[in-house]
Structure I
Amino acid sequence: MRIAYDVTPLSHPRTGVGNYVLGALRGMIEAAGDEHEFVAFGPVSIRGRPLVDAALDGMGAERRLVTVPFAHATRRAWSRLGRPPAERFAGWFDVLHFTDWMYPPQRSGVRATMIHDLGPLRYPEKLHPRTVRMHTANADQARRCDVVFTNAEFTARDIVDTLRIPRERIRVAYPGVDDVFAPAGDRHDTGRPYAFTTATLEWRKNLETVRAAWSTFGDDLVLLALGDAGYVGHERLPALYRGASVFIYPSRFEGFGIPVVEAMACGVPCVVSSHPSLDEAAGDAAIRVDPEDPSAIAAGVRKALEQRDELVPRGLAHARRFTWLETGRNHLQGYADVL
């Protein structure tokens, strides 16, 4: 197979979607060996081009990137106009896999995409109208795809129920955990024991409820929130996880929740929202709490600290289930099934 893979999310500082795009591509290349060809394509901004090149450095994928001044507008215009076909830029291919950043036209071949979650469709009042419009348009395009990938069974069921896409056209490809997330290595030091959370001020990430829970703690355990620090590069996260006494993930809704598994892989006990979208990320290795109840979060933190010796080995075992190689294999199999 020759697979044209949209890498435009790599043109911004990487968060969950970008990390998945990069990890899945790496996993596919590793799984394929010399059997398949990969083309990394897409229009990217002048400022974003170096980020894409750095992310793809050393990877066995042909690059068909177009650098344009107004990349977002270009991607949306290309999607809406429906021309020219992607073959003009990516060359011939057997599979076109696009992200939720655009839905380029194609002449032939398998059409595939990824849905990370349906939060923008479920909670449109919580997001910017432009974000909702973009995700609504891409969800509509997913209905026309030969295969739709997602990162959890929860989201697969949500896609069936909300978008009415038949389950047989959906493939679950769990995210992987990078090798840098491991118990050994540098540890962040605040001078005092701390609880770490990647929660932000975004509504569904729910930082405000964690802060409310912290009113019951003294100075013995400080709260370190990623949302207070702004963007933190992927390379800094392992030390932040390792240095923490406990990790808190209070999200109200997720596609999967990869920070939970990353924290477990670093040997940290986890307190995780009881929302069912996090069942697969948490497994049986976390303390589950009501994300709307500050007292429940506080009690969960104390319980996780008390049960550290039990939770850490369970978390390490759970995290080992998630590899980018397996993510890549699931993608390749999904493509092959519809060719």
Structure II
Amino acid sequence: MEDTEKIIAALLARAAAAEDPRALLKDPEFKQLQLRFKDLPGEHKPTFGKLLNEFRAKIQAMADKKAAERASASVVAIDVTAPFDLNLDHASRPKLLPTEQGTMHPLTRELSRVVDIFTRMGFEAIESRQLDNDYNMFTALNFPPGHPARDGYDTFRTEEGLIPPAHTSTMQNRILRAGKQRLENGEAIASISYGRVFRNEDVDATHEHTFYQVEGVYVSSDASLAQMLAVLRGFFETYYGQELKIKTQPAYFPFVEPGLEFAIEKPAALGGKPGEWLEMLGCGMIHPNVLKMADIDPEKYRGFAWGGGLERLVMLAHGIEDLRHFEAGKLNFLRKFK
């Protein structure tokens, strides 16, 4: 046993200096000790086996310690005085980039413009959430339990069961509940919600997993499709700066009835000619079940809603061919929008 202890002590000394102590478990000397174990008398095996097990445990502890040290050494310290040491004199401090070199992201610029038009039309603007729950995402919007949109292949979910919203419609129930008192006071609910949305999409030139939407909601005692079409036509005519023809066709969305797809005649600003149409968004009269979920009586009040993507407006306005540019952070693309 004495020679075994000496061999193990020598191996441990070598392991302490090794980059990877676990390599000593494959050392020929240690393998010889393992082979010797099976030839030992039965009464010596427990003591010998204990020495081998203790050696393995010490080797693993050394390996864990070295791994922790490497991880700690790789952490870059954060200079809390960044971008410069406050004790430096002004002449020695690094020069910061002037604000004139910064530009607004094209989506931020376009969103500001869209929100401005709707707020001037009398709509309150509310930013959407980037995490929500199943109730606001589906149940409050009249999605039946087995609807495909609830499946994981279409909608992202966190481990805790929260949902990065696939549409800004997740704000609709909140907007309706918050505005209920207005209805009872003889006023209307008129709000838009805007923000990022997320979908489990295969990314290509026309599809992204992250994009922006703007949605509008209007509820009153006499809301109608005619009012909705007037609002949408007014928005797009203001946006493109010209009179436009519009048309609709039937579509299905769980939260509106009837549901419509809304299109405009392609504006001259986009090189459009009479008879060329652009589908812009989905819309319709708010489903009675959605009003009921917000404790609003559908026998007394009616509403309409619409929603569309922001990127489509920017792509049409600037002739952008690939949706992926917006999230790519490419400076050569962003600098085009100074």
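The numbers here are math on the coordinates, done by the rules we state, and not lab data. As the structure is a computational prediction, the values presented were derived from the model and not from experiment. Cβ atoms are built from the backbone, for glycine too; each structure is taken alone.
Out of I, II, choose the structure whose coordinates give Rg/Rh (Cα atoms, Kirkwood Rh) equal to 0.98 when calculated. Kindly include the intermediate steps, with their values, before the conclusion.
Details: I: 0.98; II: 1.27.
Among I, II, the structure yielding 0.98 for Rg/Rh (Cα atoms, Kirkwood Rh) is I.
From I, II, which structure was distance in nm of label points 7 Å out along Cα→Cβ at positions 311 and 327 = 2.5 calculated on? Value 2.5 for distance in nm of label points 7 Å out along Cα→Cβ at positions 311 and 327 corresponds to I out of I, II. A value of 0.20 for FRET efficiency 1/(1 + (r/R0)^6) of positions 111 and 295 (r between Cβ atoms, R0 = 25 Å, to 0.05), calculated from one of I, II, originates in structure II. Looking at structures I, II, which one was distance in nm of label points 7 Å out along Cα→Cβ at positions 199 and 223 calculated from, given that it came out as 2.3? Among I, II, the structure yielding 2.3 for distance in nm of label points 7 Å out along Cα→Cβ at positions 199 and 223 is II.
Say we calculate Rg/Rh (Cα atoms, Kirkwood Rh), for residues 159-246 alone for every structure; which of I, II gives the highest result?
On the way: I: 1.12; II: 1.06.
Largest calculated value belongs to I.
A value of 15.0 was derived for mean count of other Cβ atoms within 10 Å over residues 7-14; which structure in I, II was it taken from? Corresponding structure: II. Here FRET efficiency 1/(1 + (r/R0)^6) of positions 71 and 95 (r between Cβ atoms, R0 = 41 Å, to 0.05) was calculated and came to 0.95; which of the structures I, II was it taken from? This value belongs to structure I.
Comparing mean count of other Cβ atoms within 10 Å over residues 39-46 across structures I, II, which is largest?
On the way: I: 22.6; II: 9.2.
Across I, II, mean count of other Cβ atoms within 10 Å over residues 39-46 peaks for I.
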